[in-house]
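All of the numbers you see were taken from the coordinates with simple rules; none came from a lab. Remember, predicted model here, so these are calculated numbers, not experimental data.
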Structure P
Amino acid sequence: AEQESKREAEAQMRRDLLATVLDSAARERLSRIALVSPSRSSQIEGILLRMAQSGQLRGRVSEQQLIDLLEQV
């Protein structure tokens with residue numbers, strides 16, 4: 001039960017951080033990707049979170065920037 005709540009807290013932290021780095025259109029696109037390919041969505045989330053933590057992101061990521069990132073991966 002404790003691991004479950006810890007995992008849920010980590011997932012919530014990820015969602016909160018992604019909400020701050022993605023604009024609404026990009027967030028919507030990522031959620032649609034998650035419906036079709038959860039593993040690809042997780043991979044992209046990980047990349048975005050690492051970029052945010054290392055200071056590589058300036059401002060919010062737009063839908064077009066997300067598409068560009070998807071094409072690179």
Structure Q
Amino acid sequence: AYERLLLDVLLGDASLFPRNEEVEQSWRVIDPIEQFWAEGGEPELYRAGEWGPKGAEEMLARDGRTWRRP
């Protein structure tokens with residue numbers, strides 16, 4: 001729980017905390033998603049058991065890619 005994190009802070013043990021590079025990379029991934037949602041974009045829905053929304057297939061097809069299915 002938080003007691004462990006607080007103790008690690010007091011002892012100077014940063015092993016359970018993300019490094020700056022990891023935080024920066026996370027924001028590079030998340031920022032465009034947040035911007036899309038802020039501009040009115042919504043996630044595409046699909047039924048349980050399906051491979052995903054049609055838009056995912058279209059996005060991959062733009063680069064000549066496809067899903068690798070088992």
Structure R
Amino acid sequence: NYVLQTSFSDYINKKRIEYATRLITTQPEMPVTDIAYDSGFASLNSFYRNFKNINGCSPKVYMRKVDTT
């Protein structure tokens with residue numbers, strides 16, 4: 001997309017990961033599988049790949065960071 005300087009699928013995945021990040025922060029006891037599917041991802045592989053690309057770490061590492069703060 002010219003305005004957003006990104007493809008539609010990249011934009012949607014970014015929004016999904018933002019939602020997943022909020023879930024991890026507000027509901028740290030929620031299993032990663034539930035977070036992935038609740039965020040709109042059809043596969044865990046896709047969720048993990050996109051999460052790491054956007055946040056620079058895996059969901060489990062991110063959860064540990066949130067847990068220690």
> Can you tell which of P, Q, R yields -21000 when helix-only ellipticity at 222 nm (-39500 (n - 2.57) for each DSSP H run of 4 or more, over all residues; to 500) is derived from it?
Replying inline: R
> When Kirkwood radius over Cα pairs in Å, for residues 14-53 alone is calculated for each of the structures P, Q, R, which structure yields the highest value?
Replying inline: Q
